[in-house]
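Any read-out appearing in this document is the output of simple, stated calculations on the displayed coordinates, not a laboratory observation. What you see is a predicted model; the values in this text were computed from it and never measured. Cβ atoms are built from the backbone, for glycine too; each structure is taken alone.
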Structure 1
Amino acid sequence: MNARFLIGAALFAISAPVFAQDVAITNATVAIGDGSEPVTGATVVIRAGRVVAAGPGVAVPAGIEAIDGTGKWVTPGLFAAMTALGLSDADGVEESNDRSARTSPFSAALDVAPALNPASQHVQVARGGGITRASVFSQPQSSIFGGQGAVVDLGADPRMLIRPRAFQLVSLGENGARIAGGSRTSAHALLRNALREARQYGSDARITGGGDHSEIETGDDIPVDTRLLDTATRRGEDVLLTRFDAAALVPVVNGAQALYVDVERASDIRSVLALKGEFPRLRLVLVGASEGWMVARELAAAGVPVIANAMNDLPSSFEQMAATQSNVGRMVRAGVKVAIGGLAGTTGDQPRNLPQYAGNMVALTKVPGATGLSWGEAFAAISSVPAEISGQGGRAGVLGAGAAGDLVVWDGDPLEVTSAPERVFIDGVEQPRDNHQTGLRDRYRDLDTSDLPKAYGR
């Protein structure tokens, strides 16, 4: 066999698509992910990359590989909301870190999609922890707008992006005030002005639509006439947004793109909800909301979902004076749709720790005076609920018929810190769980000096 043939075969193996597996896992404890409690002795069937059926009494179709899940737990893949997965390689190396654009002339027009790196070690570590999908955002720095976030999967292939420009992020509260000039009044003035500019930008016939002109994409089939954009006088001389930023906000004011608002204080949350009076088509999602429990009924009445860090329980800032671990439980009891997320990747605050955070919500139910979540509610808060908030409801985070074939086989209760994934599937394809951390573990676990790098040789 000649060398040319071997090289060609290797290149084919690298480029050839990985096909979904038809597989059934039987006799396992199965959590559907929809808020219901796990059931024992159940079966999950996946065919052609999709869930066919899950639950007790499910028959295994002929010709499908059956895996005995006795003693195992099977769940949908976890959905990590509001992460920086794929945006950095080494956080301390600025050139490899695309988490924020500190000196960019653009704001709302920023789009994380071109910067995503599916080979990032952060992605591999999260996948090994049972996370199969995530929403990714860019942190606001030079403006209160962070730009357009995306929904991704963590499969070991080059196709990471599921939905680009899935949402727009804006920072209010203390962080937004700092960026905007030192005051919440400035931050709100900037936000309302930007939304007004975008509304005018999208409705002015002199600027958008009509005629045989080139167009730029602003999301969800909203065209913008680029030939007319270059004339600043058509928008007025006092505009604050670049034409690209204004175009990026058109889907927000039209309700085609969700507006994620990073806010913590109860009074700030009320101010955000009041925006619906002037911009009724806004689809709001709150991020943070440490004092959300204080306005839970208002959030529920407005139908505004929340992505919260469940363990924020200390007044680390003046806007978190009423922070409590019961925040998530109280909001859920009031009827608010709440996902546990915002674990961007700092020490002890990584996306792979989502099951531990959810487990703590279950433990709170046994603490006198505290408000926690049932097991099913807690697991849904890291699977189906964040998927729904991101626009992936019914397709991710749940083992329902027709959903993506994302599932995780655990060696025990996934909300216990002693449990770990044994197998991870994304779209029916079994995924590798190794990463740089597992490689270091395997190298040094037996203390065999022959495994030391050559630099340590004597």
Structure 2
Amino acid sequence: MTSGTTRRIFLGAATAASAMRVLGANDRVSVAIIGVGGRGSGHLRTYAGLPGARVAGICDVNQAARERAQTMLQRSSSEKAKEYADMREVFADASIDAVSTATPNHWHALTAIWAMKAGKDVYGEKPASHNIYEGLEMLKVARETKRMLQIGSQHRSTPFKIRALQAMHGGLIGDIYMTKSNCFKRRASIGRKPDTPVPAGVDWDMFCGPAPLRPFNELRFRYNWHWFWDTGNGDLGNQGVHEVGVARWGLGDPSWPVSVYAHGGKFAYDDDQETPNTLLATYDFGGRQLVAEVRGLLTGAEGFPVRRRGGAPAEGAVAPSAASGSAPRVESQGPHVNVMVGNLFYGTEGWAAMGDEGFQAFKGESNELVMEERPQRGPGNDTTGLHMQNFLEAVRSRKSESLTDEIGNAHLSAALCHLANISYRVGRKLTLAPGTAGMPKFVNDPEAEKLLTRDYRKPYVL
């Protein structure tokens, strides 16, 4: 795209921003989906099934992906959406109310910032940002433009997890002194592949965007971009950021830690992956601790309750009733929650385990089961759908405080992942300067501070 065309598009975007329509309670929100590959196709299916939304636009740098998305949309809703090869054309379109983005991580911030400046509300995939500077810029622009910016941490809209966290914050297992996020998600080796010509129908320059323009390689395209520092953040910033966000939630969503230390490596495989497949990060929040662990290799789960003598696990425990003082029996609704991908919470009076299959809390020396929650299944209980519905409601109400993971909170969950990756890359513990509020400063570590942001390739500059 020429600079003149870019200028005309952004002039159009300014006009679109000034002409944003006011949505009534019964109006459908016209949503354009940017990035319709793997996760983006999930966005499309979900919005197509929500009565408050209309999929009005499809944008991707890959023509084949756009065609697949159109076919999927027509099967689910009998509608056809506008197609865009360049997201800036979406932002210049006054008929689009909001965008839902599922681009690679290195595009998350720039997509959201361009969209908000053009008057669009934004649902953005996790992690909020590719680096800490970006998260802070997203927050600043959201406040300046008064746009809704929801990050796709759907755990925050999951009913049984909300109930579990409310109970723990109410003292279910005492004062929580440590939380642990597990990302034990099996990942096969990506192998090695040579560079090749850019496939027909792919805008590789646009795909690279703010990252260096490298030769096309299949491993840097589609899903495997997660494992290269240019475009991804490893599995801690991929699956792991969900669990880190829940671990922060367990501690009451603190802001910046006092220090962080991460170590690990890429073990077992000889391939082109750059990010670690094994990582252990520890965050000091001053009297409380958060631990995040990634294991992409073969491993067992964590969270097995201690067994009583004779091998029988503690079940059916007694929990005091706040209303009557009686002690109703808590019957287990299913197998024990053993965490491969999820969270563990440790309190002064007990501990708890949480995964997508449920939540269980145990108390005392005998590991009595004091609370159990299981997810509801069926129509209306899809967690992504609930999270996107929450976004659509905020688009209409203009109340950013109603978002369940608004950028003000979500960028800090992403920042914990970025801090761990910085510590891993420089090979040492990082201590944050006292009083950190905005952009962090590390004590005597200018090398680490350089990794708080990146060099942006023109014209894709924040």
Structure 3
Amino acid sequence: MLKKILYGIIVSCLLVLPGRAELKVDIVAGNVSPVSIAIQKVETETGVSKSDAEMVRNVVENDLKSTGLFRIVSRNAFPEFVKFNDMPDFNLWHAIKAQVLVQSKMTKQKNGMYKLEFYVWDLNGKEQIEAQSLAASKKSIRRMAHLMADAIYERLTGEVGYFDTQIVFIAETGDVANRVKRMAIMDQDGYGMRYLSDKKTFVMSPRFSPNMRTIIFLSYRDDKPMIWTLDLDSGAQRKLGEFGGMNFAPRFSPDGVRIAMSLVRDGDTHIFEYNTETKELRQLTFGHSLNTSPSYSPDGTQIAFNSDKSGSQQIHVMDLTTGIEERITFGAGRYATPAWSPDGQFIAFTKIADDTFYIGIMGPDGKREKILAGGWYMEAPSWAPGSRRLVYYETEKSDDGMDRMSHLRSVDITGQNLYDIELPDGVNGVEPTWSPKLQ
């Protein structure tokens, strides 16, 4: 099912002039003036349609604009068209205060593959700072555009790109009293949504495996909540195992071998770890409290989870080798749904205080708490690769209070540049999970 793409870097060069500061976007600071970037139309040769070339340009522009870090220079303001392999007239671009210029060319190869070449120019530094070539089949041209945007983003920010990714979520349709819940997947920009489950089975909590080949999720088949897996290549679905009692909130370890989950036994909800290779099940939490929403640290040595053992719902961190755990949240309100960032620097969370829901981040020690968004109901933060953006869902009441609209929203770690991910008409989105970079 996953689209495969063959791409290679032909050349990637960096020429830094003596005494000149390298162009770099500060992605961490808030209220940063966006870098003005001009993206020329994609040059084409015989065999490449103008619509495909325009689609590539639009995708790259939209990807970069969505970050809030780049200002796309109006096409009408371009002072010249620089043919591929020609140098720009830097003085002309300085006059319109453009800082970056992107040239590109797409050709069709004899083997039927499409090649996309592009150059990135630092117009102030008067130097070419990136040159790459990608190749893909006809059906993967859009992916190739995302890869081009990733390369530009990574070169200018020094961070991991996240445009060539997908989001899996629960798509809800129908009136609020009789919602149909289906698992769905789409590109991170909302393109190409398709369903992964039927209307008959109630599903929740989808999560990607690290290698992007499997999705693990909760399924209420025969009114029995159990954890299942979906193979994205074959479409096959399999029950994870018979563990006794209700099991839910599954999440893969970074190596893809272990799965942390919550199991209900004798009225208590505890976190267990299942080894998919040895088929062994290990209990991690004990006592008479409710423990759920486990999330592994990037190195797989710790988990964050929420527990009410202190009397209210709070986030704890456990060392998986020693079993030692520590409560890390002490602010006003309740904390839930922890999600460890891929770089290990943050834990995202849902906070409930003063009848308001919040999405925030903090350090793994619970310090440096920062609220990113707040509303009537919001939950389920999930990290993009690179640890600079989150996706979550927010539910809003209609004016008459008779309906509920749920949106998938994305925000960066500064709390800036919040936007909705567009879904098809009539579709509400909840419980999103951002994928690793596609393979």
Re semi-axes √(5λ) of the Cα gyration tensor in Å, for residues 63-294 alone: value 32, 25, 17 computed from one entry in 1, 2, 3; matching entry is structure 2
One of 1, 2, 3 was used to calculate mean projected area of the Cα convex hull in nm², for residues 271-358 alone, yielding 6.4; that structure is 3
Note: distance in nm of label points 7 Å out along Cα→Cβ at positions 247 and 351 at 1.5, derived from one of structures 1, 2, 3, originates from structure 2
